[in-house]
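The structures considered in this document are given below.
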Structure I
Amino acid sequence: MILLAPMEGLLDHMLRDTLTRVGGVDRCVSEFIRVTDQLLPRRVFTRIVPELKQGGRTASGVPVRPQLLGSDLVCLAENAARLAELSPQGVDLNFGCPAKTVNRHRGGAVLLDEPELVGAIVAAVRRAVPAALPVSAKMRLGNEDRERMLDCARAIAAAGASELVVHGRTKRDGYSPPAFWDQIARVRESVALPVVANGEVWTVDDAQRCLRESGCERLMLGRGMVADPGLALAIRAGAATPQDPPLLPWGQVLPLMQGFWSQVRANVAPRHQAGRLKQWLNYLRRRYPEAQAEYQRLRTINAPQVLEQQLFGDPAEPARKQGNPA
C-alpha cells in the first residue's frame with residue numbers, strides 16, 4: 001500500500017488531484033485542519049478537503065483522509081464528530097508537524113512529550129465517530145529525542161487507532177537526512193496495528209531499503225513524489241536503481257503541470273499563483289534536468305500570464321501549426 005503524505009503548504013487538494021491522476025497511490029492524507037477552541041463550520045473542512053464534496057475521493061477515485069491537529073481532546077472529538085457527518089474516508093490525527101508556530105501552540109510533534117495526552121486524544125476521537133470510520137495517526141520518532149517514542153506508539157494503538165504512520169525522524173531532526181528507518185522497525189515491533197513507513201524516500205531504491213529496514217509493508221510518500229510524479233508507479237514496478245531516469249518523461253510531466261496550473265489560476269489569489277507553480281518546479285528539478293533549466297529561466301517571473309506563456313506557450317500555437325483556425 002502506498003499513501004500520499006500530508007504536507008502543509010505543498011500537498012494541497014490541487015496537487016493531490018494532479019499526482020493521483022498519474023496512478024500508484026492507494027490513499028491520501030490531507031493537510032492538517034487546525035482545531036483550537038471552537039467547533040469549526042463545515043465549510044472549513046470542505047475548503048481544505050474539497051474532496052469531501054465528491055465522496056471523499058480525488059477526481060481519479062483515490063480516497064482522501066482528512067487530518068486534524070490540536071491538543072484539546074474535547075474540541076478535537078467534537079470536530080471529528082462534525083467531520084464524520086461529511087462522510088470522510090476516515091479521520092487522521094497529526095502528532096508529527098515540526099513547524100515552530102504549530103508546536104508553540106501545543107500542536108503536532110511537541111505532543112510526543114506527552115504520551116498520555118496523545119493516547120487520550122486518539123481515544124476521544126475514536127469514541128466520537130462511528131465505529132466503522134477508521135481513525136489513524138501520524139507521528140515522528142519524538143520531539144527533541146526518541147525517549148518516549150514507544151510510549152506514544154503504544155498509547156496510540158491502545159486508544160483504538162487502526163493505523164499508524166511513522167516519520168523516521170524527530171522534530172529536532174526536521175527534514176535533514178537521513179531518516180532512521182530502523183527506528184520505525186522498533187515501533188512496528190511494539191504495536192499490533194499496521195505501521196506505515198515515511199521519510200526520505202526519493203527513489204525506488206530508497207523505497208526498497210525503507211521497507212526492508214523498517215519491516216513495514218506500507219509506505220507513505222511526500223516530497224519524493226512531488227519531485228517525481230511517477231514514483232509510486234515505479235515503486236510498484238519494482239526493479240530500478242538510484243541512477244534510473246524517472247518513469248514519466250518530461251513530455252508527460254508538462255501536461256500535468258498545465259492541469260495543476262489551471263487549478264491554481266482558479267483557486268489561488270493572483271499574487272500567489274506564480275509562487276505555487278515555481279514551488280513545484282523547484283522540487284521537480286531534483287529529478288528532471290529540464291525542470292532545472294525552466295526554473296532558472298522563470299524564477300524571477302511573478303506575473304501569472306507571463307509565466308503561463310513562457311512555460312506552456314500560446315494554447316493556439318498547435319492549431320496554427322496544423323493549419324487550423326485559432
Structure II
Amino acid sequence: MQYETVGRSGLKVSSLGLGCNNFGMKIDEAAATKVVDAALESGITLFDTADVYAKGRSEEILGKALGARRSDAVIASKFGAPIAPGPHGGGSSRRHLVRACEDTLRRLGTDHIDLYYQHYPDDTTPVEETLRALDDLTRAGKVRYTAVSNVSAWQLADAVHVSHAHGLARFCAVQVEWNLLNRAAESELVPAAEHFGVGVIPYFPLASGLLTGKYRQGADYPRGSRLADLPYFASVATPENFAAVERLRALAGESGHDLVSLALSWLASRPSVPSVLVGATSAEQVFRNAEALVALPPDLVAAIESAVAPA
C-alpha cells in the first residue's frame with residue numbers, strides 16, 4: 001500500500017480508502033468488523049463514512065470496529081445531508097454543523113474527526129458561515145482537516161477564496177464521483193482542485209459495479225446487486241458504457257491485469273488523487289481491491305483512456 005498527502009496539507013492517507021456506506025445497511029456489525037480488520041491488515045488507513053449513512057449506524061459500527069486501533073485510522077465523515085425532519089435537520093448552518101459534529105463524535109466514540117466533509121453545497125447558508133464554524137471546530141481540536149463533496153468548480157474556488165480572505169481553515173480535499181465511465185469531473189473540477197492544491201478523492205470508482213465485469217449487456221442483473229435493486233445506479237448501464245467495458249475487458253486480458261485493477265489503478269495514477277474510495281461487504285473484497293492497485297506504465301494509461309474514449 002502506498003500513502004499520499006491530501007492536497008497541500010500534511011495529512012497522509014492510503015492510496016485505497018474504505019467506503020463505509022454499507023455498514024448498517026448491507027452488512028451488520030459483525031461483518032463490518034471483519035471488513036475493517038481486513039482493511040487495516042491491507043494497509044488501508046482512510047475510512048470514509050457520513051452521519052446520514054444508515055441513519056448514523058455506519059459511524060457507530062465503524063467506531064466500535066476500530067476500537068483501540070483508532071490511532072491507526074484516518075476517519076472521514078460528513079455533515080449536511082438531511083438527517084432529521086424540519087428546517088434544522090440538515091444543511092451547513094453553524095446551528096446544524098456544530099450539533100452534527102458533536103453527534104458524529106459521540107457515535108464514533110472519538111474526540112476528533114480527521115477529515116470532515118461538507119456533504120453537499122447549501123445555497124441557503126453563506127459559505128463564510130460554514131467555513132467559520134468549521135474553523136472554530138478545527139481550532140477546538142474536534143476536527144483536524146476540512147473538506148467538501150459534490151460541488152462544482154466555482155463553488156470550490158469560492159470556498160478557497162473565502163478561506164484565504166478571512167484566514168480560515170481551508171478545504172484540503174474534494175470528494176466527487178469519478179471513474180472511467182464518468183469523467184465529467186475532469187472538465188472543470190479536477191483542474192480547479194489541482195490549481196488550488198486540493199486533493200480529489202473519487203467515489204464510485206467502479207461505476208456502481210459495471211467496471212467489475214460482473215454485468216453483461218442483455219443479461220439479467222445478479223439478484224441483490226446494486227443495478228438490480230436501485231434504478232438510480234442502473235442508469236449507468238447504457239449501451240455505450242457496456243461497449244467501453246468490453247474494450248477494457250479485452251485490454252485487461254492483453255495487459256495481464258483484471259478490469260478492477262485497470263479501473264482503480266488508473267484513478268490512483270491521477271496527479272490530484274491521494275486516495276480512491278471503494279466499498280466492500282466482505283474481507284475477501286477488501287483484499288482483492290487492495291491487491292488490484294498497481295502502478296501502470298504510461299503506455300497502458302494511454303491505452304485505457306483510448307478504450308473509453310467516445311467513438
Structure III
Amino acid sequence: MDTRKLAYFVQIVDSGSITKAAAALHVAQPALSQQVTALENELKQRLLIRSKQGVQPTAAGNTLYRHAHMILRQVEQARQDVAASGAAPSGRVSIAIAPYSMASSLTPQIISEVAHRYPDIVLHITEIYGGVLSEAIKNGRLDMALIYEPGPIRGVQFTTMIVEDLYLVVNARRSIGPGVEDGGVSLEEAAQHGLFLPEQNHTLRQLVESGLQSRGLQLRLVGEIESVPSLTRLLRADLGATVLPKSAADALFHEEDFRVLRIVDPELQCKIALCTPDHEPLSEAASAVLLVLKEMLHEMLSSKYARRRGAAAS
C-alpha cells in the first residue's frame with residue numbers, strides 16, 4: 001500500500017464521485033478506478049459502493065478513510081520537519097484550553113511567551129469540552145489541550161499538572177446557612193443551592209455529580225452554562241451558584257460581588273492535565289510549544305506553593 005493510493009482514495013471519498021476526483025487530481029478516470037480496485041484486492045475488502053449518484057464508502061472504506069487521513073498527515077509532517085531541520089520551529093500549533101479553569105487565564109502569557117521565543121509559530125487557541133476532545137486530538141485537528149483530566153481515553157495521554165480542591169462560588173449577598181465555617185461549606189449545604197454547571201460530558205460536571213451521589217444528595221441544576229461571561233452575569237444576578245477549582249474561581253470571580261467557599265465533608269478535587277496524542281509524535285513546532293507550557297505551569301506552581309509555605313511559616 002503506497003501513500004498515492006491512499007491520497008487518491010481520500011479524494012474520491014471527499015468528492016463523492018470518481019469522476020469528480022479524477023478531475024481534481026488530473027488523473028484519468030480508468031486509472032483512478034484501477035487504483036481503488038488494487039486497494040480492494042490488497043485489503044481483501046470492498047471499500048466503495050458505486051451508484052448513479054456517485055460513491056459511498058463501506059464500513060471498511062470508512063475505517064481506511066480515517067487511517068488514511070492520519071497516515072497522509074504524518075507523511076506531510078515528516079516532509080515539513082525534515083525540510084525545516086536545523087531551522088527555528090515554525091508552523092501552526094493548535095491548543096485547546098478548558099474554559100472553566102485557571103488555564104484559560106494563561107492565554108495572554110502563552111501567546112506572549114511563544115511569540116517571544118518562536119516568532120514563526122502561529123498559535124491557534126480554542127476552548128473545548130471533554131466530549132469532543134479525544135476525537136479532535138486523535139484526528140490531528142488539535143495538537144494538545146490543557147483541560148480537566150477525565151480519566152483514561154484511548155488514543156490520548158494525560159500528564160497531570162495540578163490537583164485542586166473544588167469551591168462553591170455564590171453571590172456575596174446570598175445567605176449560605178449554618179454549614180459555613182472558616183471559608184468552607186459542606187457538600188450537603190452546597191447541594192441546597194441551584195447550580196449552573198457545564199453539560200454532562202464535561203469532567204467538572206461529572207465530578208460534582210459523583211460527589212453528590214456518594215452522599216445520596218440530589219443535584220439542583222438551574223442551567224447548563226458553557227459561557228464564562230454568561231455565568232458571571234447569572235451569579236451576579238444571584239440566580240444560582242456554581243462549582244469551580246480555586247484558581248479558576250479567583251481568576252473569573254475575583255470581585256467583591258462573589259464569595260468563594262471550599263467544599264468540605266467530603267472534599268472534592270479535580271486534576272488539570274496536559275493532553276497529547278499517544279499514537280504519533282508531535283511536530284517540531286508543537287513540541288516547542290509543549291515545552292513552553294510545561295515551563296509556565298511549573299513556574300506558576302512553584303510560585304504558588306512557595307507563597308503557601310511562606311504563609312505557613314509566618
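Values in this text are rule-based calculations from the coordinates and carry no lab data. The shown structure was predicted, so the numbers you read here are calculated from the model rather than taken from an experiment. Cβ atoms are built from the backbone, for glycine too; each structure is taken alone.
Upon calculation of Cα Rg over 2.2 N^0.38 Å from the atomic coordinates, which of the structures I, II, III produces 1.27?
The read-out comes from structure III.
Suppose you compute distance in nm of label points 7 Å out along Cα→Cβ at positions 30 and 174 for every structure in I, II, III: which one lands on 7.4?
The correct label is III.
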